[in-house]
Structure formats: C-alpha cells, structure tokens
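Just below sit the structures, each encoded as structure tokens.
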Structure I
Amino acid sequence: MPSAATAAPTPAAADHPDENWNPPAEYATGLDEVWRHMAETYPDLLGFPNYGWDQVMANGGTLNYCVRWESATPVTAELRDQIHTVLDQQVNKWFEAVDGFDGFPYQRVPVNVVGWAAADRATLQWDDDAVDLYIGDLDAGGAPRCAPECDRFHHQDGDYSQCPGGEARHFDQSLWLTDGFGGGAGGDWGQRMGREYFVGALGQENIHILLHEIGHTLGLDDFYDWTPTGVDSFLMKAGSAAEITGFDAWMARDFWRHLRPRYGV
C-alpha cells in the first residue's frame, strides 16, 4: 500500500456505506475480514488521494502511462505498440470487475501510453512522434525516468503547467521495466517488474505479476501472513493464483464502493 497523504476528512474506514452490498455467501466473511484488517493497518485508508480510482475519475475515464525502459535492449516501434496494447488489456481486466457495479461510470478504461524514458536514444528504434521521449534523465538510482513535471505523483493538484505537452501529455502511472528485476512492485506511481519477464509474457492471457501490482495501484493489499476465511487462492495472495479470481474482483468492488462517495457518483 502507498503511504497516505493529507486529505479532507472521510467516512470511517470500517463503515459499509452501501446497504445493498451482497457478495456471494462464500466470500462475505473473508471480504469483511479484509476490509477491517486494512482499516486497522492503514488508519488513513480512505484519506489517501491518489489511488488508481482517483486517477481514472480525474481523467474522465482514461489512464495515461509512461514507460521507463531500464535496459539497453532495443525497442522497435512494433514492440512499443504491442506493449501499449497489452497494457490496455491487462489494466481493463481489473475494471471489467467493476463494470456496472454500484455506479462505476465506465465500461472500460482506455490506456494511453504518452511517453517512453530510456538512457540512450538509440535504444528506442523509431522515428515517429507517437510518444514523448525522455532520454538520459536518470533518477538517483540511475534508472531512466519520465519528466516529473508531467507526473501525477508529483502534481496531484492537476497543475501540469510545467509539463512540455501540458495536461494531455501528463502521465498517471509508470510501467517500469528493469533488466534482471525479480518479482514486482506497485503503488499509486505505477508498476515495476523485470523487463525479461514482461516482454516474455506479452502473448499470455494473464500477466500475473503486472495484474497483481495493478491491484496495489487500486489500493488492494498483500496477504503474506494471513488468509481470509473461505478462500485458498487469489491473485493478491502472491503465488497462489495467476489471474484475477472472483474474490479479487469482489475486493476491488468493495474498495470502489467505499471510495465512491468522494466522487459524487
């Protein structure tokens, strides 16, 4: 879970605001345990202002990404476009879970890849202007980064006046692909995983590490030391499932229904 930031007062995290909440009986106890555990573990759970839900709602139903290519392996225009297509598909596996549920206003959430970052321009082997390029701008760890001026993580007030492309070219999340990186990481800033793993998984129906990390971007927790009642395997319990399960989907719905009052929908 990302660390909380200052926000306006919100309803108590343990409250269940929707009287019509009616998950399958086999999930009900486990879902209640999950929400109560999260509310106790993260006291400002509902005060955090930059979940993936917030990004989608601020954009009117879309998400913008920038790809951080921490590798010297060349990228063709074809691979660039394939990554865009697959990222859109995987992100929408989560939003399919809330399509039509409790006022969620979008049938799908188009993903726009607006930029790529690399250490060397020669690594990105295309000449068109389909995306903004960030070349040679490295973070403190030496990884290529996309422009902070365009990054929602740094501009949650929506002020992108210093972004060269303005608001339309801002990015909400980074897809950070690193040579030799094991496992994954995810939060409101985006998702990180091994470049070799991700590219090798592009033809798979479910890229399970990416899906798991997107779950964190949406606010869902890890389950390293406990398992909710009534379930054995689900995506957010790392290593126990390779796709979004029914329990994962209901956890996402539960998170949305608790956040929904902040959006007035």
Structure II
Amino acid sequence: MREMKKIYYCFPGGRFKALTMSYDDGKKQDIKLVEIFNKFGIKGTFNLNAGLLGQDDRISKEDVKKLYEGHEVASHTYNHPTIARCPHDQIVQQIIEDRKILEDIVGYPVRGLAYPNGSYTSEIKKLLPYCGIDYARIVGDSFDFALPFDFYEWKATCHHNHNLLKLAEQFLSFYKKQYLYLFYVWGHSYEFDNDNNWDLIEEFCRMVGNQPDIWYATNIEIVDYIKALQNLKFSANGEFVYNPSSIDVWISVDDKIVKVEGGKITKL
C-alpha cells in the first residue's frame, strides 16, 4: 500500500507565522506610524474615509499614495456612518463611493473594509461581495493567533493597548510548525498621541520586526494567499498539485518545503 504523504499549507517561504496590522481613519499620526513600520519591515492596512480626507487632522488626498506605498489602502466607508443604522442602498453607496475615490488615488482595486464604529449586521456582510469587498474587519480582540473562519467578520488578535507585548512574546515563542499562526493588531494611530505611548508600538515593532521566520503582509495579501492555498488542486495519489492561481504558494510535504508556482503543476 502506498504511504500517504503528510501535506501542510505554509505561508510564503515555508514560514508558519505571519503578522499584519490594521489602522483606521487616516489621521496625520499615520505618518509616524508608517515610518516605524517601514523601519522594521512591517506591513499594514490603512482604512480611509475618502469623504473626510484633508479635513481636520486627516491625511490629505494628495499625500495618500506616497505615504501608504508598500502598504494597503482599504475602505472605511465614505464618511464613517454607523452603518447598522443606515438603509442598505446608502451602505452600498458609502462603500462604492469610497472605493472609487481611493482607487483613483492609489491606482489599484480597494478590496478591504474596516466596519466604521465596528458596526455591521449579517445582512451587511451579504452585501459586501457585491460591492467588491473581499474581507471586513470587526472591532474587539480574539487574543489568539488563528486564521479567521469568516473573512467578512475578521477579528484581530488584539488592539495595541491590550496586552500587546505579552502577546508578542507568546507569538515569538511558537515553534510547532504543524500550525499556522497569524498575529493581527488593530487600532488608531492618533491613540498613541492621546495615550502618550508611542514607545509601545516602537518596542513591539522592534521585537517582532525583521524576523526571518515571520511573513509580513497586508490584510488583502493574507486573504489572497489563503484563498490561493485553498484553491490548490491535488492529485488523488498525492503525487502532484496544480495551482490555478497566479500567486506562488508554499506547502510542506513530509517536512520538505515545496514552492508551488502559480499556473503550474508541481510534482510532490
């Protein structure tokens, strides 16, 4: 009888740990936060309201593309209503108009959403695919490192004020490669000014940044990668796999890391 292979999904390069960040509202404190992320090789998603750009202390429309280069710009609706109280047609317009303006600025499809004020319903979730949205982040903390079961109800590991460094120590200590670990941090950059704790995020990024065994990704990169993994087509005998996606992915086959190139069949 043929011995059955043990096949595991991996993050890029065969890694089993990933880190992503998500920050809302596009306030000017994002400038300092992006500088910190860039210094330590960390990637983030920044959720913006196109209708509020340049108002008060928010990033201007002219500065968005350059500031967030290398990161992800996602939707936070046009002008930040509590959408569970809004008519559905207005919710659709809030998202579509936000996407249109942001996409004109950054030059790529805006496909993520952070629910404004953490407001959502099951009916709103059903609308999102028809609005071109592929994931949506809720508020709150899971205090774990699991991949989401529902990308339209994606809860982060923690807000940066909630046991961040302790969780970072736990994340760094993981060594069992039969699991995939995702550390997801959310917040608002202006909170670092309000709480006078910029040292917290700097220490966190220093701890977890520039680590060879961690994949640093935006929210949408994680969504696309996981979907590409789940779309792999394995032969019945486990001898080869077809990757119909354009994204290269990595798997572990009997503890050997295998790169599965996009659009190709790979022998295992």
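With relative contact order in percent (Cα under 8 Å, 6 or more apart) coming out at 22, pick the structure among I, II it was computed from. Before the final figure, lay out each step's value.
Working: I: 22; II: 26.
Answer by label: I.
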## Note on the structure
Kirkwood radius over Cα pairs in Å, for residues 82-209 alone, calculated, reads 16.5; among I, II the input was structure II
### Query
mean count of other Cβ atoms within 10 Å over residues 26-33 computed as 20.2: which structure among I, II?
II
### Message
Among I, II, considering only FRET efficiency 1/(1 + (r/R0)^6) of positions 130 and 250 (r between Cβ atoms, R0 = 30 Å, to 0.05), which has the greatest calculated value?
### Response
II
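Any read-out appearing in this document is the output of simple, stated calculations on the displayed coordinates, not a laboratory observation. This one's a predicted model, so the numbers in the text were calculated from it and none came from an experiment. Cβ atoms are built from the backbone, for glycine too; each structure is taken alone.
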